[in-house]
Structure I
Amino acid sequence: MKIKNICTASGRASYRHVLLLSCVLAILTACASTRQAELILTDHPLVDRIWDVKKQTFIERAELSQKMLASEYLLLGERHDNMAHHQHQTWAIEQLHVARKQAAVAFEMVDDRQGNLLARHRISSVEQMIAVLGQFKNHWYYEQRYKDLFSAVLAAGYAVVPANLSRDRLKQISKKGEDGLPGAYRKMLKQVSLSDRQMQSLLREIKASHCNMLGDKTAAKLALSQRLRDAVMAHSLSKIRTPLKVFIAGAGHVRKDRGVPLYLANINKGARVLSLGFSEVDADKIHATDYARRWGGKQLPFDYVWFTPQVKRADLCEQFKKHMQQKNKHVK
């Protein structure tokens, strides 16, 4: 697969390592994303079971559907490359449509620039929508991953709402640190401060997602970007005027302890928020409660967890290490 302009030079030394790491991981992921992801552990005993975190019991789809219809904010957290997650999200949209529920759907995968562009078009097909979104280069792979979900949203007549800031704007805003943020954003973060335990959990998650190869300063900057995105996306959701607001995002953004729900609770106290996380199973974990440690706590940070098969993925960190070893050989 040929990829052009996926990396750009940066004059900031503190970002050079993370730019290189993110660049190589993006290339490896992009190449893998051109193929249909293989699902494994399909016969795991937890697959397609839905866990009620508060009641500590499994529920059926029909009960989950009723809970969704009674909510004001429905947050659906995914692994972006897992098609089982998108199939279940599509099912959720169809349930709302059948029940004639008035709703709008906000996407982490659609930013403010794309939203402005969508607003200037009368979207009549999913192909047109994907073409409009694709006018801005990104890594979301709409055609491969989101086409069926987009189709269900359009068939239901639901508005597509941009929830995110563009990557360039986010980077520009956050590079000066929290004290240098615009007043409105700084206020959002100060009103919902994270505890030391929550911050340490976030930093560990960020370092792990970058192969534990980030320094503390760089990880702190990325943590600020993550918090800012959660606050901005919560603000985007709060401005939707339909009775039900649906949010499609990575599972980390819909966790109740430090994600979008935390900021929504500050903006709209008493709002009926339902957080549903789609979780891939592990071969050695056969009880729902075994998965809490994956999220850095003693309890799963969602209202409900829907267990799914796992995507068979290459070890990108191992590939990155091999890439660097090969590079160093040529330097010598």
Structure II
Amino acid sequence: MTAELSIRELDDVRSADWDRFVAQCADATFFHRVGWKNVIERSFGHRAYYLYAERNGAIEGVLPLVHIKSALFGNSLSSVAFCVYGGPAATTGEAHAALDRAARGLADRLNVAHLEYRHIEERHYDGAVAKPDLYVTFRKAIDPDVEKNMLAIPRKQRAMVRKGQKFGLRSEIDADCARLYRVYSESVRNLGTPVFSRRYFEALKQAFADECEILTVVHEGTPVAAVMSFYFRDQVLPYYGGGSASARDLAANDFMYWEVMRRACERGCRLFDFGRSKRGTGAFDFKKNWGFPAEALNYQFIMRHGDKPPDINPLNPKFRIFVNTWKRLPLPLANWLGPHIVRQLG
């Protein structure tokens, strides 16, 4: 007789087994890694429910979920909050379906407004509503030859990388988050977006160690751009990045992402994941200029009360006043207020 599949909630005993499964499961991403659980719970104070499907002691599927109960933005359960990819990752259809049922049951017990799965590929769930075609991801293969990667960049964008090189920019790998946070917080303030706490970035670096790399671009001794990248399997994911006010004139962001690609190539990576962007934004156009194809992300919502999926993003007209006001805040004030707001967004 075939053993029965059971759904359990992760404890410390099975953490290593969880990560071994994620490393081997084709459906899983870096954002399924168990390290995110401690980072999110400690940095934001949200309860994370990490569910796994098990048979005869072997894991057949995982589903990381984060519960956010916010007075500003509602009550939700997401896989995975603060991350761009998520949803059930399983090696069998039975495990996938069982995890979905368990998540719906948890959503009922927590009385959330919606349950959200953030998939890369298209998935369908009973009664789920797809989010409007807003988010895309940009991914492209890395050639084993560094120079071939440079030549694969479209001519105008390649000229921007060369421009940064002519300015004498150089990249440095940092052991801590100090310079990254200084540059990144200024960058997102200028975009009208609340910043995460520095403690969050420090927690990510601690949780993922060598799989989390901080690259800072320096011009004449001054940091002008910085990015935190994650490594997973043969992939590199530059995730949190930004530039100072002088970065544009120096082509520092262009140079920075080339340096990430170059270093990843030398490290043996074969996929560059430029991450999520919204259509109609400067970030979207910037990534397209690198010759990366835009892949629509498949975000699915199980709405428990028949409402429409939430539309919490800076492009929503009702947030326009907030965005414009935030851009004008003094940086110290924005850095103090930002973490209190962004922790409620997910």
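Before moving on, here are some points about what is shown:
- A value of -14000 for helix-only ellipticity at 222 nm (-39500 (n - 2.57) for each DSSP H run of 4 or more, over all residues; to 500), calculated from one of I, II, originates in structure I.
- Per relative contact order in percent (Cα under 8 Å, 6 or more apart), the highest-valued of structures I, II: I
- Structures I, II, by mean count of other Cβ atoms within 10 Å over residues 103-110: label with the highest value: I
- Sorting I, II by mean count of other Cβ atoms within 10 Å over residues 95-102 from high to low puts II first, with the largest value.
- With mean count of other Cβ atoms within 10 Å over residues 159-166 derived as 17.0, matching label from I, II: II
- For 15.1 (mean count of other Cβ atoms within 10 Å over residues 39-46, calculated) the corresponding structure among I, II: I
- At a computed 1.00 (Rg/Rh (Cα atoms, Kirkwood Rh), for residues 71-222 alone), which of I, II: I
- Comparison of I, II by distance in nm of label points 7 Å out along Cα→Cβ at positions 119 and 239 - largest value held by: II
- Comparison of I, II by distance in nm of label points 7 Å out along Cα→Cβ at positions 271 and 303 - largest value held by: II
- Of the structures I, II, the one that 19.8, 66 was derived from, the read-out being Rg and Dmax of the Cα atoms in Å: I
Values in this text are rule-based calculations from the coordinates and carry no lab data. Computed from a predicted model, the values in this text were never measured in an experiment. Cβ atoms are built from the backbone, for glycine too; each structure is taken alone.
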